[in-house]
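Each in structure tokens, the structures are laid out below.
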Structure I
Amino acid sequence: MSKQAGGADDPSVQAVVKQVLEMIKDGSKVGLGSGRASAAFIDELGKRVKAGLKITGVPTSEASSKQAKTLGIPLVELTEDLELDLTVDGADEVSPHLDMIKGWGGALVRERIVAEASKKQIILVGPEKLVDSLGSRGRIPVEVIPLAEGYVKRKLKSVGMIPTVRLDKDGKKPFITDNGCLTLDCKLETPLKDAKAARALEQKVLSFAGVVDTGMFLGTCEQVLVGNPDGTVKVLKRK
């Protein structure tokens, strides 16, 4: 990756990756997130594995799976008996209550499943991801079964959301998730005013037939590591 903000050579990314690696002990079972910060973490974790660290991983996307396999990180299936020690992932927005928006990278459903199967969820972000209110930086992703696209769009508009079908990298066809679904990127007329409003909206959206999940991750993480350009790290903990 380049030295642009969020890339592997970014001092803020290097700082949070270094700190979270200290939480990975021999024998750990680790959820491997998606996105730039997670990719930088997986790169460094691969180096530790090559040096002798014994861990097993569960990826949250096909991209993180491919990266981990290339680096020699042992992967396992998320079975009934498997509880992960922690999941390391990124976020697109983090509120003061550590509620989050995730899914701009397209892997929100698998990220949700792996996080729920973990004892802890640790989030790696830069300061630009911290917001006063969810929805401040942009869209809220909603993953939808293709058959339900029209119906769900209508229902989303009824609760003040403005949905747009996410396109693939060429901008010509709809982006298809690893689960074979569409993603509706939803703008809000105004950011969500507080945690209560976020939960009320999430409940409404999840009630619409055909909605698989939303990018609202509310109360799921224990710690957020915020990397600063000077290489320092601020640790935010959920109360």
Structure II
Amino acid sequence: MRRRIMAGNWKMYKTPRETVEFFERFKPLVVANKNHCEVVVFPPSICIPAAVAAANGSEIGVGGQNIYWGKEGAYTGEISGEMLRAAGASWVLVGHSERRHTVCHETDIDVLKKTQAALAAGLKPIVCIGERLEEHKAGKTNEVLVRQFAGGIAGLTEEQFAQVVIAYEPVWAIGTGLAATPEIASSAHKLIRSEVEKRFGTETSQTLRILYGGSVKPDNVEGLMRESEIDGALVGGASLDPESLFKIVCS
């Protein structure tokens, strides 16, 4: 059985003080309920030390929202894997759609290099892939997913890939309130798993955990989690409230 991962991506929300306040409410809920899944929170980078300290005594993981592939250098505003580890992070998001399409226009090669840097630093990467609205409407979902997998993840070695988690996040469903149906998400996950099987073999494809991300909320998560292909969720806005995220964790 693949153990689920419920991950909250806070994006550019919360200060260190607000981070501590979140965990003061969230951690007791998680600790009191022996959950069947892994729980990870991705706060803004300046809040990582506060989150790590506040999560102490629990199994809640903390991760960075981005990583740069260089260890150090004249890269203003970037954060290396070693810096994330030193701050206490154990996870990192790679290739989130807002960095691919909205903010930084990261390429598949960028995603591959960042994933490799994360693994080299001992971080567990959640690598995001997904299609835009126009691609979805044009029936190009599978084409996009195959291309992003081939260009951004398939370049890893088998040993490296075994440490990766993939998140399918259709861009048209992120922050829009338009979550993919369980059937749409499951179909995309099956396609991703089949590509993994071609590149890395059946055993690896069956142990790989694939999360769904895109307007996940307490009122739609149970339907998504009923799909055997979906191994958890990457949650955006609904993860900012501790009670809301806990309901998702318990689904």
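Any read-out appearing in this document is the output of simple, stated calculations on the displayed coordinates, not a laboratory observation. Predicted, not measured: the structure shown is a model, and the values here were computed from it. Cβ atoms are built from the backbone, for glycine too; each structure is taken alone.
Tabulated data for the structure shown
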| quantity | calculated |
| --- | --- |
| Which of I, II leads on percent of Cα pairs over 34 Å apart, largest value | I |
| Mean count of other Cβ atoms within 10 Å over residues 79-86 - structure with the largest value, from I, II | II |
| Value -8500, calculated as helix-only ellipticity at 222 nm (-39500 (n - 2.57) for each DSSP H run of 4 or more, over all residues; to 500), assigned to which of I, II | I |
| Comparison of I, II - label where mean count of other Cβ atoms within 10 Å over residues 71-78 is highest | I |
| For 2.0 (distance in nm of label points 7 Å out along Cα→Cβ at positions 119 and 151, calculated) the corresponding structure among I, II | II |
| FRET efficiency 1/(1 + (r/R0)^6) of positions 31 and 111 (r between Cβ atoms, R0 = 35 Å, to 0.05) derived as 1.00 - corresponding label from I, II | I |
| For 12.7, 39 (Rg and Dmax of the Cα atoms in Å, for residues 103-174 alone, calculated) the corresponding structure among I, II | II |
